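Asker: Read through the structures below before going on.
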Structure P
Amino acid sequence: TVITNLLSAIPYIGTTLVEWIWGGFSVDKATLTRFFAFHFILPFIIAALAMVHLLFLHETGSNNPTGLDSDADKIPFHPYYTIKDLLGVLLLLIALMILVLFFPDILGDPDNYTPANPLNTPAHIKPEWYFLFAYAILRSIPNKLGGVLALILSILILTTLPLLHTSKLRAMTFRPITQ
């Protein structure tokens, strides 16, 4: 409800939009059904887009980030990089299985083991570490619409930074930071 309530900051249509997404005036069975369907379908959409990306990459080829003609140095993707990637995935899966099977509580929050009490709200509710940037932006601006706009702008800045790079040389190979 935190993310959907951010939409209520939109003037004139915000509350109507939130009610439309929720499927009613509060989070209910319709909301859970919609979000379950969305979270079920989304990985398939992402996988399809990744396949389309790989298809276009296979058809047109990748770019040359160094800007140098290097026909002599080319290594075929399969089997060399395929085996390398499979080895990396296998090592990560083994590490994840060890973490999950032998140390299941090592990354958990101790508050998850306290019994739920709907009459008592915990005093120290805090977001997970990967949401702290958004939490800090929203808390630093007292106006709700201003906080939402600042959050959207912070994400848009990161997505537009690659478009601001105008050099024909795309790689970090010849930049001073890598010398």
Structure Q
Amino acid sequence: MTAKKHMSEVPMIQRVAAYLAILVGYFFYCYNFVIIDYVRPYIVEAYDGISLSDTAQFYTWQSVGALIGALSCAWFATNFGKKSTLIAITALNGGATIINMMFTDYTTWAAMRFIIGLSLGGYFTVAVSLMIGLFNPTVRGKLTAFASSMFSVALVAMGAYAAFITSIDAPWQSLMWLVVFHR
């Protein structure tokens, strides 16, 4: 078994590449967190039996999942490694989103948004701990602050993508599938 290298022993280009890869994932974390608010009216229109108030509960289920995921994934990262945990979280997120898009009932959507929430909360916890471990303390805060800007960038990108798919009469589900296919 090889000993772990201290970050100062890893070439800067590899640390920057790792940061950028995490940043891309973090962008999609932000995108997936807010997409449910945007697609709520489309869900009500497309799926019989799901009301607008039901769709508001999807966000609640997702938020509860995010809290649990943020707290529990720290344990998984400690015991199974941050990289392995991040890969598992990403797969869980993609799988739950695929299942989400295959069903049109409230129960499945609520359950999948809860699972997506688990993965989103977990991604945040593990990604931030990975990001801050890559660089010296003098730049950690700046890089973490820059990563936080991805929430606003994701909102703008989602709006631009929504305008685009509307202009070409693509289905609203395209907004959701983007979360799956970025991987």
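Rule-based calculations on the coordinates, nothing more; no lab input. Being a predicted model, the structure only gives us computed values, none of them experimental. Cβ atoms are built from the backbone, for glycine too; each structure is taken alone.
Asker: Can you tell which of P, Q yields 0.95 when FRET efficiency 1/(1 + (r/R0)^6) of positions 124 and 156 (r between Cβ atoms, R0 = 35 Å, to 0.05) is derived from it?
Answerer: It must be structure Q, since only it matches.
Asker: Using helix-only ellipticity at 222 nm (-39500 (n - 2.57) for each DSSP H run of 4 or more, over all residues; to 500) as the calculated read-out, with -18000 as its value, let me know the right label among P, Q.
Answerer: Clearly, the read-out refers to P.
Asker: For relative contact order in percent (Cα under 8 Å, 6 or more apart), which of the structures P, Q scores highest?
Answerer: Biggest value here belongs to Q.
Asker: Another question, if that's okay. Supply the structure label, taken from P, Q, corresponding to mean count of other Cβ atoms within 10 Å over residues 44-51 with the calculated value 13.0. Before the final figure, lay out the partial values.
Answerer: Numbers: P: 9.9; Q: 13.0.
Answer by label: Q.
Asker: Still on this structure, please answer the following. Out of P, Q, which one gives 1.05 for Rg/Rh (Cα atoms, Kirkwood Rh) as computed from the coordinates?
Answerer: Clearly, the read-out refers to P.
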